[in-house]
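Structures given as structure tokens follow.
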Structure P
Amino acid sequence: MGGGIHQSGVSLRALLPEGEIVGAGDVRVGHVSFDSRMCRDGDLFAALRGRRVDGHAYVAEAVQMGAKAVLASQPLPGCPVPVCYVTDTHAAYARLCQGLAGKPAEKLKTIGVAGAFGKTTTSYLIASALSAGGRLPGLLTSLGYCDGREISDARWTTPPAHVAAAWLSRMVENERTHAVAEISGRGLRESRLAGVDLDCLCVTNWRGDEHSSGGAKARLLEQLLPEGVLVVNVDDAECRDLCDRHDGPVVTIGIDQPAEISASIVERTRSEQTLLLSFGREVLPLRTTLHGTHNVLNCLLAAAVGSVYGISPAEIVRGLEEVRELPGRLERIECGQPFGVFVDEGLAPDSLGVCLESLRETAAGRLICVFSSSPLHSRASRLRLAKAVERWCDVAVLTSSPVVGEVQEIGDVARAWSESSHCEVVLDRAEAVHRALREARPGDCVLIAGQGSGTYRLADREQDYWDDRQVAREVLYSLPQSEAPRKRAA
């Protein structure tokens, strides 16, 4: 789409009444772009500040390319075209994208899913519960975007404003009734869904670095309609604080804390868990193949959202049970081996710690983890990452990302381990996976963390793509006959 969105045209004065327009009484635009190279005659150029690039430095180029007006947040003396000055260009750009797309969110029941982790799983559980109740949901998640007819791989957890507006518009065209959208920390900071008034906001948890910036809670609640429903996990202390900040209706879920929708765990094995879901006085059994206590909470959040839209408890349970597994979200690798193998994208200390805690609950033997750090981690986060793995694991293998070998980050994590810990550093990721799976014995459990279901193109290497799941399967089938699972006959 060239970094923009177009329609028949909107008035800046009407759509951005708080803006100060200099050089004209009003500007009517039919297309907006944040990429100066993609501007064409008659466009509005949105000068957005990114992490590496400041769009204000490219105003002259945008005007030369044909931009007839500029959206800016800092003075542009001598600008030859009208300028609309706003405090937050990201939010204004997103509202323009929604306006140019015909404000599709107003024609949908919009559900935002926020939190440090669990957003993707919860989003799919919500969509499944809605579908079981006869609703027609669309999805914007880190696993993909779905408009009811087409599914596209996701480049972003929360897509940029013009992409989000286009997909919401397609949902309307395909007669979707609801839209379920993940709200990432970056998506929140950059106001990517500004102009989308949420009918329901579901918050999984609130911890780690992703939502810790000042004012994040206030910005999130600003997107919820005054009469919109807030669904929160009250087992999380930071989430409980949100209840006091919202004047509208609130639905609570929890296991340890009193809540309107709760669950008790009846039985838990490596392959499934059986729960009793309590909808007030109504109690129903639920059998889910999703692993761990955190996924029980995710099921409860989805159940609460389903109840908000009048779906019966029986339909909700049916929808939740239909979600068998999500790629890269504590995904089981079953090749007949006598030990458990899971792959998870967990890279942040808290999300990885939750996965390890869940696996520890059902591991009959040792817990073995292959994990990596990220250049985006702060030194403090790398310390927390090391401590989380050290706390829950018997054996750990610290390795690199398949894309970038983070030598400095690996060193920081390795130095955080105590001398008594059983951890080794294996820089080659394939060798690290092989080492962990060769180490596993019957009853053990192996978690391969940090990449999940993502496939990555590798530079200067023989293989074109990397996928932890594929590598794990290849290693399992290459083990000596006494250890290896038997391949199924072709």
Structure Q
Amino acid sequence: MGDSWSDHTEVAGPGRVRIRKHGRMLADAMMVAEPNMLQGNFDDRTPQQLVNTAELPGIVGEAWAMADWHFGYGFPIGGVVATSVEYGEQGGAISPGGVGFDINCGVRLLSTGLMAEDSDIKEIMDKLQREVPAGASSKGGVTLSDPNLDDILSRGAKAATDLGLGYEEDLQNIESGGVMESAERDLSDRAKKRGKKALGTLGSGNHFLEVQMVDKVVDTTAAKEFGLHEGELTVMIHTGSRGLGHQVCSDHVKAIEAEYHEIGGRWVSQKWGFDIADRQLACAPIHSREGQAYLDSMRAAGNFAFANRSALTERVRQSFRTISSNDADISVAYDVSHNIAKVETHTVHGESCKCCVHRKGATRAFSGSNPDLNERFRGVGQPVLVPGDMGRASWVLAGPKIGENDAFSSSCHGAGRRLSRTAARKSIDTETLLAELERKGVVVRAKTRSLISEEAPEAYKDVDEVVRITNSAGLARPVARLTPLGVVKG
């Protein structure tokens, strides 16, 4: 046994703890945290997972864990790792575990133009519960023909718009314009079958639709550009690519893992000469046949997720249209991905690097000088959406005004779990929790009441603290705080 990661830590500035390169690490690891957070009673598997990701072939810069880090599949949730596309003969590693099973799980924030004090929240929640299909099944989703499904896999939110599931003006406020280039779309029949009836469904687990109020504006200039005003109602949608994306990940994990064999406690691919610490990190070279096949299918699944959030947006619009004396103007403030890998150009140790950035439970936080951002965000920074929990708050942050942050332009994606789902179910009573939320004025509409305890506020870190540390680390700055008024859960 080698020495522990904890023997190699040092404070690397406000909100940052570095784990120095040691053992088989090819780069340092950086945790967005304060030293006291790595002491005492916490799940110390997460730093070790981060250390393991720093062994990925072709890694550049540091391996990062955002402020909402917690234990995940292979990569920690909150993990950000970039690999060079020019490494070796076939490029650095692309790892499905570095994206996750819910490909392009993400968050969309809608402004409504309505003031919370003038709105009947129970009526709104009743309408949304009827219009928005929630739960593990695909019941209530849009049934797609084979050509329509292929179009969505190819063109994402744009294809949804052409089906009447979104507005043209929505697209400019979606990350990457709501589409990622997918040429082959060679998904398994099982993956396609799981997607054909799932469009416009919320799902279960930590997915939700939440009606919120802009409780506090911290950065008035940015909030104005994002279309957010104190006292206004907003709607936040958190979901991804549903069963289609899960199947895509499962298919490619199986294919890539098949190239690895355990040798002396390590996982080795003789085909590619890759040697990794954890089978869940199974990866292929970016330019290999397997790497390219995964990237193309991942992008297609990502397009489905963009279209899914667009279809759900249309269901929200339909709900608000049916409310009497309602003059809501439902607009997309922004839509971000947080389980995705993208080829981007970044400055690493003073040099330009074209790299594949894995963001697993992490959000892009482009600066206001990034040419890929909509013109309206120039000099302001990209909106960063950070859902918290249904009892406390969520946040909207912004990337730097000028110049990218050194975490590959990344930020946190939420509060991060404090308790596992199993631990939450054992320690939190559902009916007591629902009564407490009702006392706080939060209207809960849940398809499966017995699982509500898994999503209790106590199961999550304090999002205010996560945002504070993210800001102190210089990754993104706070713009507006949103408090929950009602939530739809699966």
Legend entry - Test item: distance in nm of label points 7 Å out along Cα→Cβ at positions 44 and 308 calculated as 3.7, pick one of P, Q: Q
Legend entry - Comparison of P, Q - label where FRET efficiency 1/(1 + (r/R0)^6) of positions 20 and 364 (r between Cβ atoms, R0 = 41 Å, to 0.05) is highest: Q
Legend entry - For 0.90 (FRET efficiency 1/(1 + (r/R0)^6) of positions 220 and 332 (r between Cβ atoms, R0 = 30 Å, to 0.05), calculated) the corresponding structure among P, Q: Q
Legend entry - Identity of the structure behind 42, 28, 20 (criterion: semi-axes √(5λ) of the Cα gyration tensor in Å, calculated), options P, Q: P
Legend entry - Highest-scoring label, criterion being relative contact order in percent (Cα under 8 Å, 6 or more apart), among P, Q: Q
Inset, instruction - Work out which structure the value 0.75 belongs to, where FRET efficiency 1/(1 + (r/R0)^6) of positions 300 and 468 (r between Cβ atoms, R0 = 35 Å, to 0.05) was derived from one of P, Q. - result: P
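Throughout, read-outs are computed from the coordinates displayed, never taken from laboratory work. All values reported here derive from a predicted model rather than from experimental measurement. Cβ atoms are built from the backbone, for glycine too; each structure is taken alone.
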